[in-house]
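Next up, some structures in structure tokens.
Just so it is clear, none of the values below were taken in a lab; they were calculated from the coordinates. As the structure is a prediction and not an experimental result, all values here were calculated from the model. Cβ atoms are built from the backbone, for glycine too; each structure is taken alone.
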Structure I
Amino acid sequence: MSYVIEARGLTKVYRMGKNEVHALRGVDLLVEPGEMVAIMGASGSGKSTLMNIIGCLDRPTSGTYLLDGKRVDGLSKDELADIRNRKLGFVFQGFNLLPRTSALENVELPLLYDRSGRKLDTRALAAAALERVGLGQRMDHDPSELSGGQQQRVAIARALVTEPSVLLADEPTGNLDSRTSVEIMALFQKLNDDGVTILLVTHEPDIAAYAKRIIELRDGRIIRDEPVFDRRNAAEDLRAFVEAETAGVA
């Protein structure tokens, strides 16, 4: 079996003066290509630390981590940055878009850091990514001219444009209203159906129910890892929102 994420025995200890904080305590995590996994847990459970290690933003104190079959837990900062740019796409709660910069230019940005020596038509690839998330008609708009849901779609397009092995989403619906949250989850489910591997952090059980698998952490350990047996369909939920709104107008 080949795994896109293979983490074994991950620990993370933060030292603050004479005190030690054990953020992760021997975490094992295997993710196959094409999965959609929700990571849950209360504040301080270790989920953000785990996502930072998976996202090559931090290194574990001990344990091994293979991304797409390549061991990354011992790489240097520069090597980790290169892996991040080639293998991982990030979506954040706060969108993290550059203001006074068009949607197209925001999506193009990761391609400008490509150090592989490939000659890329960055503008065309960015345009294709925006088309993929349904924003083909908004390419020249700045973030201030877009709704919250549209800004998150730009962020998702930016995460997809490098064709990463894994899409990491940290509370991607945290700044959105209920209907827009369902719209974004419908997009994630469609991308996942197209083969994109997705890991998302959420504290909302109704959002986690759109995933195929839920992992829950407590005190640095995984206490639950199970498939979603009654998975919600975001496209159907979105249709219900529309029908309810239409009935209300009528």
Structure II
Amino acid sequence: MDGSGQVALVTGAGRGIGLAIAKSLGEAGFSVALNDLGRDGGLEDAVDALRGEGVQAVAVPGDVSDLKGHADLLRSAEDALGPLTTLVNNAGVGVLSRGDLLDATEESYDRCMAVNTKAHFFLTQCFAKRLIGGGRVPGLFYSIVNVTSSNAVAVSVNRGEYCASKAAAAMISKVFAARLGREGIAVFDVQPGLIETEMTAAVKDIYQRRAEEGLTLFPRLGQPDEIGTIVRALVTGALPYMTGQVLSADAGMLVPRF
């Protein structure tokens, strides 16, 4: 199945993994609404890049942690591109400061929870209600992908609040999969591991060394376009009769070993 007739909203799509996902969906034939915090050069450049490849793309800026703006965000995407079939919750933030777990602040905790967890829950809820309440087109594949993290499972004591937010986000994928299965809406959780992005730039060398030392089974960092390829397979229905699954895009990092 290709993406003809499919319309996706990808949050946090101005750069990194989100932009790679948007590009991959565009290549598959999707029309794509790209969301990021503001209509700055990064988001507009991302949209222009997709349009340059012949993709029907539009910018829908907005803060996903502003729950009151969710309906408007979805409406803006649909007004520009047509009824949405696909939601990719990718927007996320890291901790305000890495360090001793005993020094983690309420501000950093609340920020991680607001963007990485609460926004996923309520944007998914708003999107699901919109799909169920409106007419869906036979033959199209309807799905939700939450991009969480290997830290939903693997502990990082200098980023405890981030880990907590991603663990909660992983459960959000499961509960919505259980609720939306009867509606024919698939829900997936993609958990990237060590991916080379702007967010990980400060620790890239450390991650690369640990990968080479055996932390991952493939001795290298992952690339955003690889996550894009995984998400494209999910939202085009290339993995049928599946929902609620975790896709560990981590080069085998979490495989138990002795």
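For which of I, II does FRET efficiency 1/(1 + (r/R0)^6) of positions 26 and 210 (r between Cβ atoms, R0 = 30 Å, to 0.05), calculated from the coordinates, equal 0.35? This value belongs to structure II.
With respect to relative contact order in percent (Cα under 8 Å, 6 or more apart), the largest value across structures I, II is given by I.
Thinking of I, II, which structure, once Cα Rg over 2.2 N^0.38 Å is computed, gives back 0.96? Traced to structure II. Suppose you compute Rg/Rh (Cα atoms, Kirkwood Rh), for residues 114-201 alone for every structure in I, II: which one lands on 1.05? It must be structure II, since only it matches.
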